[in-house]
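Please go over the structures that come below.
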Structure 1
Amino acid sequence: MTKGNLNVAIVQTKLFWEDPESNRENLEEKINTVTEDIDMIVLPEMFTSGFTMNAIKVAESMNGKTINWLKRIANHKNVAIIGSLVISENNNFYNRLVCVKPNGELIEYDKRHTFTLAGEDKVYTAGTQKVVFDYLGWKICPLICYDLRFPVWARNTEDYDLLIYVANWPKPRINAWDALLKARAIENMCYCIGVNRVGLDGLDHEYPGHSGAYDVLGHKIEHIKPDEEIVEVVKLEKTLIARYRNKLNFLNDRDTFSLKA
């Protein structure tokens, strides 16, 4: 099945510090408020815990409560649902983005750029594989927070349609978040969605939201209120991507090189 339009629910929310059960309950309440037809739900980075380095406290397996919760939501709502959480696997911890499709299929992406400023590199094992997957005829590239600062990793060599960033992006650097989301959309001639949390975490870091969606020309297509808990549905049109790619052909002029893992 291919859909010309993709309706994506952005969940901008506070997170309970290192409390997976409370976060699942809170997120499910918010998801259940959506009355519009949607195809996909996007949650923030580390949506079960906040951006914690206390991985051993909140880590789960790929057969754990949160993965089963995601599968239940995806099946019941007939949507794909995306977010990252702390996963323990092969004696390592990962900041892993998981997308669960309605049929239970799992797509996994481990954060490539661990945030050295916070010591994430000392706790979590970095991923090595870029992921692009198909959903309803849309090619989607999911990435995590700090990945946003590294355009080569997001470079659109796969002709993907939608770039998604899930994040815990703090207030002092929110101007960079706004600017880079817009830039990633423009340079890759794709839709770009960024989902950030709000509120304070357990270390008193403040997160101001600023979630948003940008089209292939960098126009913001929804003006989501910053600093507020909100679920906003954005509507993406696939014909718009083809129209401007065919008209402008900017991707045809991209430099040819490959990135080593």
Structure 2
Amino acid sequence: MLRGLIGVVHLLPLPGDPGCATPDFAPAYARAKADAEALVAGGVDGLIVENFGSAPFAKGCEGDRVPAHQAAALTRVCLMCKGLDVPVGVNCLRNDAITALGIAAACGLDFVRVNVHCGAYVTDQGLIEGEAAASLRYRQALGVADSVAIAADVLVKHAAPLAPLEPEVATRDCVLRGMADAVIVTGTGTGQPVDPELLERVRGAAEGRPVLIGSGLNPDSADALMSLADGAIVGSWLKVDGRVHNPVDRARVSAMVEACKHAG
């Protein structure tokens, strides 16, 4: 389902996270349910669930996986989202493709997002190396290679490649050597706009795979940007006042859906 408008369900901080003021999971589940329902009622084509409130994040690589209770909470919310009859994906921040694939297989999800699928990037979590070799084999072992797509970021936000890397090279590495099913293009940070030139360069190198906008889309930029992409993952702008930590605003969702519908 890696096309159209995908709304983000950001989990609140969970017990054990520095930003969580309660040992109770219920507030996070209640917010996730309300946000998912508002996104679907507003007309999004799909949902992606993220443990966004659990900053600072584990790297997500071998030896530093997402904590078990976060994986369990993500699983519970993903199952709830599946009940809303739209395609659903999961992103285990910062970069835990293995846990994301396990959740996707157990819940019957449609896709996972992986921030660093190939290469090595300097991030606020330190140096993160892609685990495409392990994650693709794990997906194969789970028997979901034909049903769970991998959407991989190219030159992902909040990160820089360890060595200079042209967008075309990074994209071809993701789709040809990393065998990603789709690629995602972001701005420099959460909610930051995508550079149209970067988007166009990635699209030209994507070998026909879907290209998604991964940050910063709004109704004013939709007409110009959506003509260069197959879809978009939108979180911040769909919240009350466009602030990422606020609840989803159904009216803003509807406005974004209409803007994307008439884009291009």
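No value in this document is a laboratory result; all are computed from the given coordinates. Predicted model only: the values in this text are computed from it and were never measured. Cβ atoms are built from the backbone, for glycine too; each structure is taken alone.
Quick notes
- Comparison of 1, 2 - label where mean count of other Cβ atoms within 10 Å over residues 19-26 is highest: 1
- Answer label among 1, 2 for the case where relative contact order in percent (Cα under 8 Å, 6 or more apart), calculated from the coordinates, equals 21: 1
- Taking distance in nm of label points 7 Å out along Cα→Cβ at positions 59 and 115 as the criterion, the largest value within structures 1, 2 is that of 1.
- Computed -7000 for helix-only ellipticity at 222 nm (-39500 (n - 2.57) for each DSSP H run of 4 or more, over all residues; to 500) - originating structure among 1, 2: 1
- Parent structure of the calculated result 22, 11, 5, given that semi-axes √(5λ) of the Cα gyration tensor in Å, for residues 163-202 alone is the read-out and 1, 2 the choices: 1
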